[in-house]
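Colleague: I've put the structures underneath this note.
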Structure I
Amino acid sequence: MKTINPLRRRATRLLLSALALLPVLSAAPALASEQVVLRVGDQNYYNIRASVEAANALEGASYRVEWKHFQAAAPIAEALDSAALDLGFLGDSGLLFLAAKGAPVKVVGVSRQNQDGVALLVAKDAPYKTLADLKGRKVAIWPGAWSQQLVYRALEKQGLPQDYVELVKVMPIDASAALQGGKIDAFPVWEPYISQLVVSGQARPLLTAKGLMPAISTIAANADSAKAKHEAIADFLLRVKRAREWVNTHQEDYAARWARTAKLEPETVRHWFATARMVIEPVNEAAVADLRDTADFLHKSGAIATPVDIDKVVDRSFGAALAP
């Protein structure tokens, strides 16, 4: 009978153990490289990416942000609905239109700014002095955005029916050219379009959102992302808040930087930032009340077919990240 050398037997066991560990060891780098990615939808009105990068607010973050830029709220809403985005910045109207359809979205924070940053513009030399002067005139709106809400609220306040003006569907980016070409008579829009047209002398505000509507913005998350990426989203919200605070104390520096990024005249950006004063806040009682007011108005006016239960749309679990 052949005897196996004990030393050889021990060496064999060690080799087999080492071989068994190879799959684990080879998988370790792959696991370590897996990093949470936040897909964030931004618009010119919010310039979140620009402010975050200017303030270097993402330094040391354990996740990666994949930015996607949009011209209006509607495509951001669609991307949140389809889970193409984890997080998006859009006006309250756009979010509530989406929620009314039963889309899987949650409001995780809000942004507030000067309400003059949403206005109904007319050509600078147009004869119109009040909304009543626009009877039968063409007013461009984008359904589901602040523009529709502003027109409806302004008409209601003056006791005028919704068909008092002719509403036409035009994207904000195309409305200024349509106004100059005489294809429309007025259009409600937000910054930086307002400052761009006012500073250049092409248009003037006929009225603004002040006294008409809250005009708060929502930081909305896809409902599944709000759960699966909760920690990363909470951290990102805090960094965005700090970036916005940095902007409000470095306006000149930031205005110059953002003008280059957005390819706008520095005068346009300074005009906007001089009064904007954007702040990021949690979903507190004031935010819930404003969202409920807007949702009720949109339903009452017929813009939204079904009522929206705001308590089911907001997610207060991110409040601690944005607490004062």
Structure II
Amino acid sequence: MHILITGAAGMIGRKLTERLALDSAIGGTPIDKLTLIDIVAPARAEGLSGHVTSRTVDLAEPGTAAKAVAERPEIIFHLAGVVSGEAEIDFDKGYRVNLESMQQLLAAIRAVDDGYKPKLIFASSMAVFGAPFPPAIYDEFHLTPLTSYGTQKAICELLLADHTRRGICEGVGIRLPSIAVRPGKPNKAASGFFSSIIREPLAGREVTLPVADTVLHTHASPRSAVNFLIHAAELPRDKLGPRINLNMPGVTCTVAEQIEALRQIAGDRVVARIRREPDVLITRIVDGWPHRFDPRRALALGFKAEGSFDEIIRVHIEDDLGGKIAN
């Protein structure tokens, strides 16, 4: 099986690559080739080093997607994109990277023709929804994004659904909750503080909290995000039905509950590294996002996430900190 990952140098892309290299198969079918593309050089996959091709390319550039699908990968994980805060600040860049790359990819798949119909797994976002919200977002809630990032993701979902309806690809859209705790350096995502207020204190560094403790949000770990993607790739088409974009499960809690979970695991000295510094732009963006979900379709299809934020923190310590917390 040949697998293509776009945005392979990103955090989820790296972790997905590592997992596929470890498993060496999807749904029982061995992986014999893995193609990684991103605008920066993707990391090598150790377990599949003899079967991995890495390319540093811009997927939104004409012709790039055609080269990426010329070898007819059976599964494509489309993770390429710019994050929410960056897409909101730089309007043109957001549409170019988040929307044009999807358009180029779908056009390239269609141009291959000759019966080629890959499974295309798209990393979407809960930002496709906008206020006012019911107490919990159900699967059929309408798409009314209140950010450019959410709008770009919503358009991509519609394109994916239409191309799937036309038999051009077999699409599955995965609406990810906020992924926490993200390892590495802070990025420009408006939701980045959900990770930073856990990651930085655990690493011995101070961090700022830009929103109120009462902010409610839904989270899943990077490990769960990878599991979502792989499970989507393994789903039989007839089980999914015509509504191919799914709300993923997660842990719903307030920022205060996040901090309390950190306190229970790491203690008061670690929590004391969090400083409150309100940010009007971040608060406005986050206030326009949904907070709680009713992902019954995803749960019925076998998607799973953590059961508590304590568990999410422990996943970060295990997967990214080697099981250790800084003094």
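Colleague: Using relative contact order in percent (Cα under 8 Å, 6 or more apart), single out the structure from I, II with the greatest value.
Modeller: Working: I: 25; II: 17.
Sorting by relative contact order in percent (Cα under 8 Å, 6 or more apart) in descending order puts I first.
Colleague: Additional query: Give the label, chosen from I, II, of the structure having the highest value of mean projected area of the Cα convex hull in nm², for residues 41-208 alone.
Modeller: If we compare mean projected area of the Cα convex hull in nm², for residues 41-208 alone over I, II, the biggest value is for II.
Colleague: State the single structure among I, II that was used to calculate helix-only ellipticity at 222 nm (-39500 (n - 2.57) for each DSSP H run of 4 or more, over all residues; to 500), giving -11000.
Modeller: Clearly, the read-out refers to II.
Colleague: Right, something else. Taking log10 I(q)/I(0) by the Debye sum over Cα atoms at q = 0.17 Å⁻¹, for residues 193-256 alone from the coordinates of each of I, II, which one would give -0.75? Walk me through the numbers on the way to the answer.
Modeller: Values: I: -0.93; II: -0.75.
Traced to structure II.
Colleague: FRET efficiency 1/(1 + (r/R0)^6) of positions 57 and 81 (r between Cβ atoms, R0 = 30 Å, to 0.05) was computed and gave 1.00; which structure, I, II, did it come from? Mind showing how you got there, number by number?
Modeller: Numbers: I: 0.60; II: 1.00.
Value 1.00 for FRET efficiency 1/(1 + (r/R0)^6) of positions 57 and 81 (r between Cβ atoms, R0 = 30 Å, to 0.05) corresponds to II out of I, II.
Colleague: I've got another one for you. When Rg/Rh (Cα atoms, Kirkwood Rh) is calculated for each of the structures I, II, which structure yields the highest value?
Modeller: On the way: I: 1.18; II: 0.95.
Between I, II, the highest calculated value is found for I.
Values quoted throughout were computed directly from the atomic coordinates according to the rules given, and no laboratory measurement underlies them. Fair warning: this is a prediction, and the values are worked out from it, not measured in the lab. Cβ atoms are built from the backbone, for glycine too; each structure is taken alone.
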